[in-house]
Structure I
Amino acid sequence: MDSTFFNIVLDYINIVFLMFTVILFTLFTLMGILSTRNSIHYRKKNSFGNLSKVMASPLSPSITIIAPAYNEGMTIVENIRSLMSLRYVNYEVMVVNDGSKDDTLQKMIDAYDLVKIEQKIDPNWKNKPIRGIYKSPHRAFSKLTVIDKENGGKSDALNTGMALSTNRYVGCIDVDCLLLPDALLHVVKSFYQRSEKRVIAVGGVIRVANSCVIEGGQLEEIRLPTNWLARFQLLEYTRSFILGRMAWGSIDSLLIISGAFGFFDREIAMAVGGYDTGTVGEDMEIVFKMRRYMHDRKEPYTIEYIPDPLCWTEVPEDLKILVNQRDRWARGNLETLFKHKDMFFNSKYGRLGLLSYPYWFFYEWLAPLMEFFGFFSIILFIYLGILNWDFFVAITAMVYLFSVMFSFYAILWDVYSYNEYKKTKDILTLMLCAIIEPVLFHPIVVWSAVRGNYKKLFKIKSGWGSQVRKGFAKAS
């Protein structure tokens, strides 16, 4: 009786895991196909025409780049220099100093000769109190505005920037990000290339800047990270942005725009209340809100995605900081999914409710939990002597080989499309990362997700945490 019961349970578990694996394989294969087709289409569409003259016109759409800063004294001057050198006329750089405890504000004041200006603040101001607004009397720095406020977190800082901006579009970025000079040209082109639909947001690829040479706020030389944790993240970002998000963008079902590089129609962003200050997954949550807002109003809209490598950022090289980051992502993911749970398999929201939300629920939220508890189940089954070794070895080998092949494809497609890493040694190193990632790096990601879910489900208080910046490499 006991043996029969265990056999039935094991057969059920085997079927569930096999179906889950086959569905994931199918989805990832479709992602590869869709992203490839969309990348080819994008390259053909952008292979002709030069908008630089149009976008240099003072009549071009106005943009405010909002960059929250908290204890960024080590790199703040270099970061602002980069943002001030973009090839665009009608834009403003708004740095929101979110109650930094280091010398971030003083370094900005000294470097750009900032002086405090008088500006009337709404008495019903909902964000954390503003301590001062700074501008420079020098024409060369006229695009720069610095807001000094009490600490309220990234979302509060971004909402402050949105509220004080008067421009049509706002770009919400991490202050340590390096935008390439043509970034705003691509962004504005994406906002205006649609005629039948309103483009409410534009996202793009995030590249890893660790070990790259940055001089005078400009990317001088692209190098493969020397740190192995950063290399694994580079591989992960390549898969996620070049294949994953490109695929979702191709069917207009993108549910997240990276907080490091996101541009929004300010009118729509303000209409939904801006960023949610009660979540640590604000970049995902605001996209959900904006999409729901447009769906509910039955207005034709879309979100554009740019595959060009326009934004470079520093990723964690310390294991503890990486785990805290992924812990936070998991908590933000769960918060957003729970808040918008009525979208789950809701045909009212079209592909978002029937495809995108279920994917995020099953793969982004449920899959790490299944992997974690599946590991302990295997140990238990081995102890009880009831593990089906043939099935276990076969499905493990299949999953491993598929993940390696998918990573190989992402690497090679990136080489074909943009060829950022030109040395054969670098490509082979990334392929080595792909081979060992499933057994070395992926378990860290799974554990971080489990820890984040545990904290959220059991209401263990945990904030944003912090990332210690090493700063960009200089030319030697």
Structure II
Amino acid sequence: MGVRFCLAKAAGAALTWALRNVARRPAGNAPGKVALLLDPALIAHLRVRLSKGSIVVVGTNGKTTVANLVADAIDASGQTVACNRSGANLDSGVATALLQTRSAEWGVFECDELWLSKVLPLLQADYVVLLNLFRDQLDRVGETDVVRERIAEALSASPGTTLVYTADDPQCAAVAEAVGNARIAVGVEGDLGLETFGVVDEQTCWRCGAPLTYGARQYDQLGAYRCEGCGFARPKLDFAAHDASYDATGLRFSVTAAVAWAGFAAQGGASTEISCPQPAPYLLYNLLSAFAAACLAGVPVGDFHRAVDSFNPRNGRLQRYVVDGRPVLLNLAKNPTGFNESLRLLLADEGMKAVALFVNDKEADGRDVSWIWDVDFERLGAGIPAGMIVFAGGTRRNDLQVRLKYAGLRARLVDDVEEVFTALGDFALPPFASLYVIANYTALPELRLALDALSRNGA
């Protein structure tokens, strides 16, 4: 360790204090960034602070939700946990969380897929939870096969890490086949009965290029797939969701496990029921992966249920508000799959509603927003009631307005969510009608802060 490690720790502590007490900022990233400049091996030196081990959560969609839920479940079980809860998911965010932890039994860290190759060789985590791989920020990372290869490289550099992966995603299954790490497969048995929205990301076999066929397709490329050309198919599930259903009151399913994993006595076909109040089908996979990870960390089933019941991240993911009596739902959608699933949730609401869509093109979003043409806005145009109000905002609101025009939707341009509420006063939309606000990565925080204020003070 030596002098560099001591200097890095001191710099991280000083910067954390200054940001929190002087600048009044959360200090979720900068302390680790500075400390890593002083000691590039800092994460390896700090991992000894985690007495039982660590879990890293990666994937295109759902990382923040799953990482925070697993951390909550571990905490509910009476174990201590370190977590980069704010979503700072580069090596600097992981380093910051470790610097700000004197000791903990577990570390749970969200990590960007490309940055896993920097974090995992140093952290040597016990588990990597791979949620899904969809096209996202193509100008930064390229196609999903590039991401897949980088994740496999990271796992190969940490041979003691067990991969917990969504076997329903052929891209995740391809990663599992490419590495020698121990593997645990999670997935859904049965058919959720969902219509396919938009362009499916993965339609051919990664081995031979032949088309994949599905016994059941859940959404996008996820489901029970098989290649008739070479035999590549969804593997046997170690954690399986059964009897899933969802309606306006929420989502429900049961889980069985192949063996009695720590925290889950699944002998003799025993199972447990999991539910949440959000009627979003994609949350099934998030909850299933979180449950598997929590079980592996020794969390009893009852403690996981309590964590789910009390889970309220307040980070803009499916966050609900009431502004002057109007129900508002805010959600993140940063790629075609995320937007299509948000639209599915919106269309399931049969009541009167308005929708405000915000798309930025800042560095963290990706400068190329051509992906909006792969979002199935045509489904929204066909499924909305006559006269529904649609707003387009963000730095690329003009591009979004044009895309919506070709989907048969006339969108009014707005600068912010406050302007949305002002504009709603110009229309005869009843105050009980819902407003859906869907935003990509950098647009979300500002909208969340504005809605926080509006819900406290009124529009």
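Given a value of -11000 for helix-only ellipticity at 222 nm (-39500 (n - 2.57) for each DSSP H run of 4 or more, over all residues; to 500), point me to the structure among I, II it was derived from.
Computed on structure II.
In terms of mean projected area of the Cα convex hull in nm², for residues 61-156 alone, the structure with the greatest value among I, II is I.
With distance in nm of label points 7 Å out along Cα→Cβ at positions 93 and 309 derived from the coordinates and found to be 3.0, which of I, II does the value describe? Matching structure: II.
Quick check: 21.6 is what I get for mean count of other Cβ atoms within 10 Å over residues 237-244, calculated from one of I, II. Which structure matches? Value 21.6 for mean count of other Cβ atoms within 10 Å over residues 237-244 corresponds to I out of I, II.
State the single structure among I, II that was used to calculate Rg and Dmax of the Cα atoms in Å, giving 23.3, 86. Going label by label, the one that fits is I. In terms of distance in nm of label points 7 Å out along Cα→Cβ at positions 125 and 421, the structure with the greatest value among I, II is I. Supply the structure label, taken from I, II, corresponding to relative contact order in percent (Cα under 8 Å, 6 or more apart) with the calculated value 12. The value was obtained from structure II.
Starting from the value 0.15: which structure in I, II was FRET efficiency 1/(1 + (r/R0)^6) of positions 229 and 261 (r between Cβ atoms, R0 = 25 Å, to 0.05) calculated from? Only structure II yields this read-out.
No lab work stands behind these numbers, since they all come straight from the coordinates. Since the model is a prediction, treat every value here as computed from it, not as a measurement. Cβ atoms are built from the backbone, for glycine too; each structure is taken alone.
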